[in-house]
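Novice: As C-alpha cells, here come the structures.
Please treat every number below as a calculation from the coordinates, not as lab data. On a predicted model such as this, the values are computed, not experimentally measured, just so you know. Cβ atoms are built from the backbone, for glycine too; each structure is taken alone.
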Structure P
Amino acid sequence: MASLPGVRVWLRFYDEAGNLVLLPEEAEKQRADAERQGAYAERQGADAARQVRLNAVSQLLQMGMSIEQVAQILSLTVEEVQLLSN
C-alpha cells in the first residue's frame, strides 16, 4: 500500500452484525451524550408535570375548592398548593 505524506491509515473493527466497534474514547463520549440526553428528557418531564399541577391547582381553586381540598385531590401538601397558587 502506498503511503502519502501526512496521511495515516487506521484499522477499524466491525462486529459480526457489521457494526463499528467503538474505540474506548468514542464509547465514553457516546455514553456521556446518552446520559446528558436522558437528564435533559427527565428535566423536561418534570417541567411538564409541574405545569400540569400548576394548571390543576389554579383551576380547582377557581372552582371554589379550598386549599386543603386541592392538596388532598392532587396528593400535595397544603404548603405546596400555597406555593403553586402564588
Structure Q
Amino acid sequence: MDKINRKVTKVGNSYGITFPKELMKEAGISYGDNIQLESHDGEIVLKKSQQVQLPEGVSDDFFEVLERNTKKHEKTIQELVDR
C-alpha cells in the first residue's frame, strides 16, 4: 500500500488517527482488536497485540483481576519476597 497521510485529531483528553479499511485489513487489525504501540527513533510502530489462549475454565478478565490484586497487595507481596 502506498504512503497515506492523516491528520491527528483531538479525542477527549487524547489524540486519534483514523485508518483506511484497506490498511487495517492488510495489517490484520479489526475494530475492537487490542494493539501495541512502540516508539523507536521518532517513529511510532503499531502492531496487533498477540492474543493469549487461556486454558479452559479461566475467565477472560483473569489478567485484569490478577493485576488489580497484585497492585492492591503489592506491599505484602514485596515483604514476602524479602523474607
Structure R
Amino acid sequence: MKSWIEKRQHKREALRISATAVMDDGVVRKDVLVVNLSRSGAMVELEESIHLPEAFTLLFQHSLEPCHIVWRQAQFAGVRFDAVMSE
C-alpha cells in the first residue's frame, strides 16, 4: 500500500472565506470561495458556471495575489501564488 507524501512547502489552513477572482485587467470579477490557504497557494471552490483562466488575481481579506491554476477537479481549483505571501 502506498502512503501519501506531503509535497507542500507551506502548511495549509482549512477555512471558508469569500474571495474574488479578478481577470482581464480587472474588467471581469467572479465570486469564489477560498477553502484552504497557505503562504504559497490556495484551493478555491467555484460556481459550476465559472471558467477561470490559467492566470488571474485572487482578492481576499485585503490581499491581492496574482496566481496560476495548478490543478482543477469538478468545482475546485488549486492555485499557486506568483509570490509567497508574507507571514
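Novice: Here FRET efficiency 1/(1 + (r/R0)^6) of positions 23 and 55 (r between Cβ atoms, R0 = 41 Å, to 0.05) has been calculated and equals 1.00, so which of P, Q, R was it run on?
Specialist: Source structure: R.
Novice: Hey, helix-only ellipticity at 222 nm (-39500 (n - 2.57) for each DSSP H run of 4 or more, over all residues; to 500) derived from one of P, Q, R reads -21500; which structure?
Specialist: Working: P: -21500; Q: -9000; R: 0.
Value -21500 for helix-only ellipticity at 222 nm (-39500 (n - 2.57) for each DSSP H run of 4 or more, over all residues; to 500) corresponds to P out of P, Q, R.
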